[in-house]
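Colleague: So, here's a batch of structures to check.
Here, each number is a calculation from the coordinates, and none is a lab measurement. Quantities reported herein were computed from a predicted structural model and do not represent experimental measurements. Cβ atoms are built from the backbone, for glycine too; each structure is taken alone.
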Structure I
């Protein structure tokens with residue numbers, strides 16, 4: 001699966017680091033200390049088939065639901081096996097990295113890209129911020145090679 005990333009540097013994190021990230025994400029959401037922001041309309045979506053946009057996918061998967069509440073329910077369900085890669089945004093170098101995951105919903109692959117700013121870790125106090133950049137049907141089907149920690153034993 002190839003993604004266009006002219007402004008990002010990607011890497012694969014160790015399984016233990018992804019597990020820690022997911023534990024912190026889950027704790028942050030379940031503790032009520034996280035503000036979840038959804039980017040519903042992205043600049044890149046203007047030329048994209050609507051069925052691959054956040055707005056279309058989320059309304060298709062979670063009709064008649066508050067989308068932020070649906071994301072607060074769904075994000076803690078991500079597993080280390082769903083992890084694809086980590087992206088460093090070179091345009092905003094002081095921000096935390098993006099994590100990319102892939103998950104099946106209704107038999108279709110969904111591409112999920114999030115950025116978590118854990119403010120309490122850097123001594124800022126206040127709520128943590130989870131920015132959901134992508135939560136849309138994947139334009140290309142995932143293959144097992146897309147998931148570096150799928151099917152690997154141990155931590």
Structure II
């Protein structure tokens with residue numbers, strides 16, 4: 001199940017469009033029958049979460065919380081129990097998305113879609129700590145973006 005909770009009011013987000021796009025991305029990685037949750041929230045709330053979980057006292061555009069934090073790139077999730085069919089949670093601040101989109105000279109929607117792919121990649125064990133990690137993550141993100 002794809003759960004989307006929109007707790008912000010500054011940006012009009014088409015939740016059906018978002019749901020359908022996420023489902024397409026999850027289908028690419030063969031996790032379309034897994035659960036994933038999205039919270040769209042304010043910069044103030046995002047700042048609180050970023051401080052609590054990353055010790056950074058500022059808002060950010062996206063945070064990802066994988067259900068399987070030890071999953072390695074290229075590994076598949078082995079389902080033993082129903083709750084194992086959970087990929088995790090993603091929090092997005094549309095206001096910060098808009099700011100970053102402007103910095104990168106992108107539309108809001110274009111940057112939002114890129115962040116959806118980025119967040120899903122994080123839930124699947126990817127990160128961008130090293131150049132090699134970045135290349136692998138970027139490759140997956142490009143695959144996910146092809147369905148956008």
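Colleague: Quick check for you: by distance in nm of label points 7 Å out along Cα→Cβ at positions 17 and 57, which of I, II is greatest?
Modeller: II
Colleague: Here's another thing I want to ask about it. Which structure, out of I, II, was relative contact order in percent (Cα under 8 Å, 6 or more apart) calculated from, if the result is 30?
Modeller: Working: I: 30; II: 25.
Comparing all candidates, it corresponds to I.
Colleague: With helix-only ellipticity at 222 nm (-39500 (n - 2.57) for each DSSP H run of 4 or more, over all residues; to 500) derived from the coordinates and found to be -6000, which of I, II does the value describe? Write out the running numbers ahead of the final one.
Modeller: Numbers: I: -6000; II: -14500.
Matching structure: I.
Colleague: Thinking of I, II, which structure, once distance in nm of label points 7 Å out along Cα→Cβ at positions 89 and 105 is computed, gives back 3.8?
Modeller: Working: I: 2.1; II: 3.8.
Answer for the origin of the read-out: II.
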